[in-house]
Structures are given as structure tokens and as C-alpha cells.
Structure 1
Amino acid sequence: MFIKGFTYGFDGRRGMYQTPESEASIQRLAGLGGDWAALAFVIRQDHFYSTSIRPDYRYTVTDKDVATAVARLHAQGLKVCMKPMVNCADGVWRAHIGFPDKEWGEDTEWKEWFANYTAFLCHYAEIAEETGCEMFCVGCEMLGTERKEEYWRKAIAAVREVYHGPLTYNTNHGKEFGVKWWDAVDYIGTSAYYRVADEPGASLEAMQAHWEAQKERLAELSRMHSGKQIIFMEIGCRSARGCAMMPYDFTHTDFPYDEDEQANFYESCMRAMWNEPWFAGFFWWDWYTNLPQKQPEMGFSIVGKKAEKVVQEWYAKER
């Protein structure tokens, strides 16, 4: 499999997926020439140490919202990977969700959290099955939980009871070798926000050299798991000078606008990864629920920027 994809809808809130503005955004997304979209949306727990996961009815997208988004993406000829995500309402990164291991007795907090997380996954896995989603992602950057192998295997087994398509999991860049249960899913997924520049405004050639180094690691990971393919479940770079040095960054607002650095990030990655047989493709981050209105928009969006043309040119190619 090879995915020419983009992530859609992460900024969506209750009702937004059903609006004309959302439909227009999906139509523009389809115009990239890709064939997949990862439908990403968030449910929250109060703190990184909370064991309950529940919707906030003021903000959380509804089941009808999700089904509408899937239908609209399918109507544009895009396959869908449903990607429900857990965030902490207090702003702590989801990677810190976790609890201490007890030296004796039962891991009560772990057991309760995974029971809730499994129920959360199965709820959306049922919707993915009913709406014909072509893939399901069982988690995103849950680094603090990844060592709980037995719990993860049970959660994935429960998902397979209700959803019968391929599964993936989305770890974070640099942490791919720490997951010991890749055999339980069908594709290895990672957020590929690798540093590919040593200075602001780095050249295309310099970025590509960094990608070549990353390829060696990732090819070895695939070999370790019998050639299982790797998906970049997230990858992107803001249109701001210096962001190729830290592509994951969304906090610095003082960087100058720079379409070229973003475009070079995209181009260098496409050149490096396109023909690797162990590589299963891209879900670039991030296509907003509604098209950006502010110009210049210095976030991850590529709408109206040089990187949009880069994607269109690559996605028009056969692999």
C-alpha cells in the first residue's frame, strides 16, 4: 500500500464537520490529487493522571459529525483512516498520560484507564466499521502508556472484534523502537517531525541529507518486523523560517514567514521516501476543518502556499 494522504479535521469542534465551509475545505483537499485522509479528532481527559475519558458536549464532535465527515471525504474519492485522539484538558501533552507501576498488588489506575481507553476506541471503531473507513488508528503519541504491552494487546484485540479493516498505531519520532507490540497492528505509524535542518533557511539538499540518515533507522525498524510497512501518520512543517529545525513546533510566533522553508521540507521528504518499498506513505499535518482566512497564515496549513503545489506535483505521480 502507498498512501497519498493528509490529516483533516483536528481543529474541528461540535457541528463544524457538517457546515458548508467544512465541505469546501474537503473539496480543496481532494484537489491535491491524493487518495487518503486521516480524520483526526479529540476527546479529553481532565489531567494526564486522570483515568476517565469523556466528551465535553460544548466542544466535542458528535457521532453525526464524524459520520458526515467520513461521508464527505468518501464522496470526494478519498479513503479514510479514522484517528480518534485523547488530549489532556489541562494542556499537558498526551505523551505524559500514565501512572506509577506498583511493586505489589493490582495496577488499579492503569487497569481503569485502559478499560476507559478501550471503550473509547471501540466506540469509534464501530463507527469506522459502519461508515466503511478503510483504516483505523488505535492511538497517537501515547508514549507514557506504550510500555504497558499486555494492556495494549488486549485493547487492540477488542478493537478487532468490532472493526475488520487494517489497524495502525502512531508513536512519536525517535521512539519507534520502543514499541514492543508492533506485531499486533498492521502498519507501523510515527509522527515524523524529524529535525532536517541545522540552520534557518537550510537548502533543499541539506534537508534531503538529513532524511537519508533517518531512512536507515526506519528501514531497520521495518526489517526487524518482517518488512512491515511504515506510515508517516503525521508529518509537516510550519511556513516559518527555522521550523525545519523543529518541525513539531507550533508555539513560536516571532519567526518570520517563510514559504520556501516549508516547501523545501515537503520536497526533500518526498524525494527521500517516495520509492522506498517499506514505506507506506504520508498523512501530512494539517488540513484545517475550514480553509484559512488569514494571510499570510504561518501555521501548518499549505493552502495557497508553495508547498501545496509541491504536494500536487508529487501526488500526480505514479509510484
Structure 2
Amino acid sequence: MDKIRWLLISIILIILSGISACNYPTTTPEGQTFSVVPVYEDMLAYINAAREAEDPDLEALLEAHVLKPNWETCAGKEYRPPPGSIFDKPIQDLDALEETIHQLQKSDIEKVVKAALQKSAQKLAGPDTTVCIIAADPTNWFIQEKMHGVNGWTFGAGKIILQVNPAPGWKNWVPYIIAHEYHHSAWTDRYYQLDDQETLIENLVFEGRADSFAHIIYPHMEVPWVNALSAEEEQVQWEKILNEGETTNTLVKTRFLVGGDQNTPTWTGYTIGYHIVQSYLDAHPQADIETWTTLSPHELLEQSGYQGGY
């Protein structure tokens, strides 16, 4: 009986170690460390506190239970929190949020994230990287319907936020999004200057490089935001961008990158940025990732020969 008991205990310990191992740092042979932080677990504390309070101050509860405990770990110094994230406003549909968290708890998302980080690091060296996983607002239709339930943000060098609201096939999109954000993180670690104000052209190439990198690792992914324009639309939008290319105005950059009015289709900037980098790769088939990551945006654009169509 003792042997059976110890055998059962050993099996349980092996299972538990496998479940929890993905939350501990992993170091590559090159010395690069990856950490995955399940911030969604702290979002359960936010839900419980909100339910227990008679008149809950959701912003204060979010700050106390989610943001404050994780900010230093998850946020970098280079970039501001993105619009539309949990840093804008607290999630109010607590029941739906709880269900999202339970789905994440049942998944192996941490292992998927680490595998994508390791694949990315094999292609391009980068800094030690922390990915913080949060449950996306269940009412955010854009993430649910347009992003296949997965969205990513690079907060700085080695600091990535992954927002997830499980949608059909969502897990297939996690590796691609991680690779995209990893390139942002690696580039930021090498070249970002704190006093920089990125121009529209720089932002386009920034996103185009990240999607080109992610496509090298996951070439079979059909990503809607990199082919969102017809040839005619792309030419029209490029001519507009040429007039605004050196602007640092956030509203203008956002309008071209993600769309913002009836004259700018959704994902205009992502499509054009990707096509700029793809044009460069077509013109320089021997160029490796390190080469086109190192080039300045204007050098890459000039050497691409891109003229508004691909």
C-alpha cells in the first residue's frame, strides 16, 4: 500500500509541476529569459471584490487588485498604455469576464506563449521578455470578431501584453500575435530613444516589419490586416500618406493605421506597412532578418521601391 500511495503522490506531483512550470521563467541556451504572467488570475480578485461591495468603485478595485500588483512587472518605460485596454476603463460585465477567465484557466495558453517566444528568439535575439496575459473585455467586439479573440501590445522592451477573449480558433492566433509583438520588443530594445516622436512612415514600417517577421515564422497564417486594401484603394491611401508621412500627430497616425473615418479603410497602415517591407524583401531576397530590422524606416522604404502598390 505504501508503494501505491507514493506512486500516486509522485504522479500528482509530476502533473502539478507540469501545470505550474509554465509560470516560471524559462531560459534559452543563449541566456534569454522568458516569463509568462497570468494576470487574469488577479482579475478574479477584482470580480470578487466588486461583487462583495455595496457600491463598488470599479476603477479603484481594478487599480488595487490588477494594475498595482502587476504594473512594475508588465509595463515598460517606452510606450503608453494602449487605448481600449483594461487601462482605459474597468470591465463591468463581471459574469462574462469570469467565464472568460475560466476558459483561460482551462487552456494551456502559457505553454503556447512560451513556445512562440522560443521560436521567435531563434530568428532574432531580443531582451529578456515578460508576457502578461489578461482577459479582454467580453464586450469588445473588435477583439472578438476582427482579431479572432487575441490582441497584443508591446509596452516596451521585453514587455508584452496579451489580451484574450476566447473566440473560435483563438489559440491558433496566439503564436502569430506573440511573434509580431516580439519583433516590436526586440526592435525597441535596440533602437528606441525615449525622446523620439515617431512619424507616420516610421509607424507603418514598424508594424510592417513585425508582420513580416511573424509571417516568416508562421507563413500559413492568413492575416486580414496585411491585405485589407484593393490595389486601387492602396494607391489612393498611399498618396494621402505621402502628404502626412512626417507627421507625429497621434490622431492622424491612428487614423491611417487602424482606420478612423469613411475615407480611410480599416487597417490601411498595417497593409501598406507590410507591403513596404515585402517589397523590400522581394528586391533584396538575400537580406536576413537582422539586416532589415537594423535599417531605418526611410532607408527601408527607399530601398523597397514601393510606390503604392504590391
Structure 3
Amino acid sequence: MNSSDYTQSAQGGQPQLMAIPARLAGVRLDQALAEMLPQYSRSRLQAWISEGLITLEGEIATPKRRVWGGEQIQVRPSAHPSEAAPQAEDIGLNIVYEDAAILVIDKPAGLVVHPGSGNWSGTLMNALLHHAPQLQSVPRAGIVHRLDKETSGLLVVAKTLEAQTDLVRQLQARTVKRQYLAVVEGRMPQAEGRIEAPIGRHPTARVKMAVVSRGKPAVTHFKVMERFAQHTLVECQLETGRTHQIRVHMQSIGYPLVGDPAYGAKNKQRIFKRQALHAWRLGLLHPSTQQAMAWEAPLPRDFQELLAALRAQA
């Protein structure tokens, strides 16, 4: 079988039988597969081996086994989770408001909003598709903005394409009001302030964001709500909506969020299991009526317990 034969057949998704070419004699199986199926990444091929989707001479293959040419190998290509359409899952939702156009959710900490690396199921999107199956026809299941996995609080979901278009335009026009409560390290002396600093990918830690000169414009307004012995409760209002914006901005002025594993104070005992951030108030113009609407979400129990502990120390 020549290379064009096995390249073409492996893309079909059905079990395919092929022979190890003589030119690959003496190499490891995973290396041979990388040569034979260049359209797939090495990590994808290794995943298929670990999942038992590749057999060599009728036996489950192991990546380090050497091949000598002529062996029969069967490959059962499997789609990567990122290539599969998200599935509806029966996951409970705390619905604050719902009508024919929009859905407002109070998201708990720990719930991922959108499927992604390491979280291909069990997300808010999967829950939305179960709650409102018509969202299959709306891009991103109607999600127009996100909250980090460990951030709790309010977000709005569009139930129709028209509502989604309107909400995206409102976000771009900055007429959607998003207010958060956060507990930061340190006692902030100023009563309020405005942080205007561009945010982009961290220059060395690619999974993090940072204030960088070539980043996208970002503006956060903050107001002190309560001071403790060594911490401060602040209300933050987003003018823009960059990834990790509040977390990055508060760190940039020397007041990182309590419990933040990525941007928090280093070498400091964590007194909270997640970043202390809660989206407590959301305001917008209803996409259908253009009536101003607003919702509030009470602080979750862990956040309330954190504040009670800090007040006891003051």
C-alpha cells in the first residue's frame, strides 16, 4: 500500500487496515505512524494508541514497540473533542431571568462556560443546550460574554440570533453594565479609582494575561466598599471586557485578588480556594424591547464566609 492509499483511507473515520512500509523498519510504532499519517499530530496519534484505537498484528499497540515492515496495522480514527459538536447535558442552572429572547444565569464557581482544552463536557454550554435545545442554531449556544471558571455570578445568554447580535453590539458600545465584588490583598487607601492599561498575552507565560504595551485597550473602575486589617472589599465595574481583566488590573496596581492562583500574591498563604471575584450586578437594554433591565446575584456562601472571617480579624 503506498502513502497516498493510507493517507486517504485514514481520513474516512472508519477502521482502516494498512501495512508498515519496509522503509520504516526498525523505528518505533509512534514514529512510524507519524510518517504514515502526517495529516494527524503526534499527540493525536499517541492518544489513539493509549485509547486502544490502534492494533498491530491484531494486538493492542504500544507506542514504543518497534516495527520491521510488513506488519498489519489497524487504525480507527477518532475525532478530537474539539471537532465534535457540544452535546446537551442535564446540568442544573440557577436561572435568574428568562423570556423568549434572553436568559440570565447566576453561574457557580467551578463551572466552565465554554468547552475547551481539558473541559470538553460538563460546561455551561452543555447545560444550555439541554435547557433550551433551540440554542443549537445560535452561534456559541447564545453565549456573548464569559466568566472565568472560578468566578461566580451573572451572565446573559441570547436565545435567538437577533438577540445575540443586539447584545454583542451593546457590549461593543459598552452599554452593558457589569459590576463585580472582589476581595484584594492589602488595605487600599484611595476610595475609588480608574485603571486604564492595555491587556494582552503574557510575554513568557502564554496561559496568562498581562499589562503589555501592545495589548488591547482595557478600562476598569473600582470603588472601596469595606476595609479589613490586611484586605479590602472593592466593587469593580468593567468598561471593557478583556480576558482576566479585573484580575490583571488589580494585580498591576499592587492589589491582587485573594485566592488567585495565577495572579495572586506569591509565597502567601491562601485563605480562599479560588479568586475572590463575584459578578454581582448586570444591566443591559433588553434586545427586543430596548427597556433597561438589571439583576443582582447574592454573594455565594464561600464568599460570605470569607468576609465574615476578615471582619472577625479586623
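Derivation of every value follows stated rules applied to the coordinates shown; laboratory data play no part. All values derive from a computational prediction rather than experimental measurement.
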1, 2, 3: which one has helix-only ellipticity at 222 nm (-39500 (n - 2.57) for each DSSP H run of 4 or more, over all residues; to 500), as calculated, at -11000?
1
Mean projected area of the Cα convex hull in nm² from the coordinates reads 19.6; which among 1, 2, 3
2
